[in-house]
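In the part that follows, the structures are each spelled out as structure tokens.
Read-outs: derived from the displayed coordinates by stated rules, not from any lab. Everything numeric in this text was worked out from a predicted model, so none of it was measured. Cβ atoms are built from the backbone, for glycine too; each structure is taken alone.
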Structure P
Amino acid sequence: MTTERVLEKRQFGHRARLTLTPAQTRLVDDQAHAARAMWNQLHDLWQMTPKCQRSLTRMDQTLRQARKEIDWYAVLPAQAAQAVLKTYFQAWKNYWDGRAEEPTFKARIRTVMSVDIPQGRDLHIKRVHRRWGMVNIPKIGRVRFRWTKDLLVGKNADKENRITGARLVKDALGWHIALRVQTLQPRPEPHTGPEVGIDAGVNLPLALSDGNHQDHGRPPRLPDGTADRDKWLNPDEKAQLLRLEQRAAHRKSFRKPKERSSNRLHATYDQIKQLRARATRRALDWQHKTTTAIARQYGTVVVEALTITNMTMSAQGTLEEPGRNVAQKSGLNRSISQEAWGRTVTMLTYKTARQGGTLHKVPAPNTSRRCSACGFITPGSREDQATFVCKNPDCGWEGNADHNAARNVLHLYRMGHGLIPAAGRAVVRRTRGVKPATAR
């Protein structure tokens, strides 16, 4: 007897680097600035319009009239302008539903430059080389991009499996295209793999209860004990970053108060941003590969329900009650932020669901203080950050502190102390301007 597998619609994104000429770069920059200015003018119009007269139709009519009267709006394609309007209304809906903060003015220096291409049929993607593909960008032309993944184009595309749109995004490394891919795939069968508990740490990024620890091989601290914020850069890149920071400080010393920064200083800042972006890209790549391997190997993944915002609060205190070990706590906060534990859990959530597994969360208190062998909490067992030695006379278990916590995490789940499972979706409440991890 054969049973048909249920098909389900799946949407994910794929990001690739664009290779633009200087002229094309200026055109895309102009489109991004026009989209940001359009958002700001829509926001001003929304604030000035009485509540009883606010509607999508009225705003759309005003936008169409503005495109006829304002010349520099013509650089932005009509569909991209409509996408700005729809995105603005969706931002208000997210605010009303409690999923995001209230939409505000987009400043030029703090806003990510982006242009939306809402319809995938305008892209005309074609593979021209083993490493390169071509994409059509409205009012820009044909542009090469890095081909790092087989895409649903040509004969591989149909009504259910296709690219539905894209967005051009600029960062310190240049312009990239983020493709929106829609597929219809069979629902995965339940994963029959083993259970595993995971503890996220600083010295050991991901400690697994079965001892299959995941380490990126980059020490979190320098020889002097301070946090290494550039651990994803090699020694030559670190030396280059130090020279650039010294050069920027030297050039900044000649700037008078309230005086505009020089072009040379801005160029130095851009070089520093490129190195920082390269380090971020390497960290994100390691997270994607590691979480994918875990989701494929294990059927049930158990993590701690951590409140990272509370863990990374400053210990500075107040004038009346000053804090203690402020510098050490600041270094620990920086190390925690670099490891991006929340992004790791988000990736594990949707990747385990794709493989047919599940992700569960358990309460975090005392998982690092309790002995995983005897179950007792004995004072003095956690002597340092890396080693756990049980002080119970009847036990005496000794091992890695993060491994001990991972075993406790799995034990809590098996004892029925798990919280509501994520069920394949992560309910993430994020602040405005913070982008989620790109799925891949």
Structure Q
Amino acid sequence: MDETGLSSLLAHMPVSWWETDASMRLVSSGGGAFDDAGVTQQFLDTVREECCRAARSTDGFAHFQAQFRGRIFEVTAGPERRDGGAAGIRGLAVDISAHVADRRRYDAFAAFAPAAAFIRDRQGRYLWVNHAYAHLYDTTPDAIVGRSVTDVDSPEDAALFLALDREVLSAGKPVRHSLTYHHPDGTPGQAVGHRFPVKEASGACVAGIYADITDYTRALHGRLAAEADLQALRDQSGLPCALLSAGGRIRQVSAAAADLLHVSAHDLIGKPAHQFLAPGVDLTSLHGRWDDLIARRRRRLRTRADFVDARGYQWRATLHLVPVGRSLSRARTVWAVLTSQSLPHQPLPAITPAQIRILSLLAAGRSNAEIATSLHLSRQTVDYHLSRLRRLLGAPTRPALVGRAYVLGILDPQAWPPRSATAHHRLSTA
């Protein structure tokens, strides 16, 4: 068979033949292993060091295995030739990847695995990377394989990676660690994984597989910062608040809330929150609105309620409830915040709707006669109610009566004209 016939035969086989000049620049090539002369030249650039380093037989031929773009080749490089004074090298590479079944199965699995994986020789040259690894550099595996770590990473990162490679090779065993690297745009990234020694055709190499945890780390730091801010707000703002479970038990509580209830914060954890509501609060209505919060039928709840502390004193406050949690269908916890607290006091007898209306008009500056006319009552009836209210609230004068009505939470301090703080309050049935 002449040379032309041999070239035609090799064009359909997974082999590559070549001729180069003395500097390993391609002069001619053929075979079906590579698509074109450019890829053949890349292959020669990759195996240049192996070709020079490989032991030669008595006839001057070098025989070794090389890896290129995830494929394994048996390479035979002839001795330097001289034709008419021109020096060069002839060689043949045979793709044996199909005969390495275990490796082929691993490559098929690892090439598209979500974890970033690579193999480098002891000089730091990439022999193989998967798509996830190349994605970290916004490129493809072909653009990385054959290049040195110093070509694709920053000097700082390259020095770190090479030091880790040397550590693995010297120890001869796997190393698990996390590391910081830099994306192509200079932003830092975090990765965690294993690096271990492997045997390749070129000798002892280093393989690694890593999971990129940049987004997780960023989210974790954001969460920790948010929790620290929330804890500072809870503990240092002086705001009475508590985090309640979906079942209504106290999971976290601020010092201000504990002081308000005259119970230590530690003793409040795990207690049902409703046990601190004063007798007479409409629990059925409150439970219904609570269930709406947990089921996400309400975004928030604002209501007025009476509370009782460990001494038996009662006080009224505005209760703000906000569900929290990632689930869109059911809240896992609820923040409860108390504002506009009234003055703590011993339990008082019930005040009638008529007396609430009289207090509202008195706070607006009306005289007894004007109050009687407005409510269609007799002057004597108004005088009787005011006298009784002064005794009930412990207020000797009209101004003191108005002041007591506000500090006890009977009248709404944020409303004008004056009105009852809540139509559902047990002291205010108006």
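If relative contact order in percent (Cα under 8 Å, 6 or more apart) is computed to be 8, which of P, Q is the source? It traces back to Q. Computing mean projected area of the Cα convex hull in nm² across structures P, Q gives 30.1 for structure P.
Identify the structure, out of P, Q, from whose coordinates Rg and Dmax of the Cα atoms in Å, for residues 236-347 alone was calculated to give 19.8, 60. Going through each structure in turn, the value belongs to P. Taking distance in nm of label points 7 Å out along Cα→Cβ at positions 204 and 372 as the criterion, the top-ranked structure out of P, Q is Q, with the highest value. Largest in distance in nm of label points 7 Å out along Cα→Cβ at positions 356 and 380 among the labelled structures P, Q is structure P.
Comparing P, Q, where is distance in nm of label points 7 Å out along Cα→Cβ at positions 228 and 260 highest?
Going through P, Q one by one, distance in nm of label points 7 Å out along Cα→Cβ at positions 228 and 260 is largest in P.
In this comparison of P, Q, the computed figure 0.20 for FRET efficiency 1/(1 + (r/R0)^6) of positions 220 and 340 (r between Cβ atoms, R0 = 30 Å, to 0.05) is attributed to Q.
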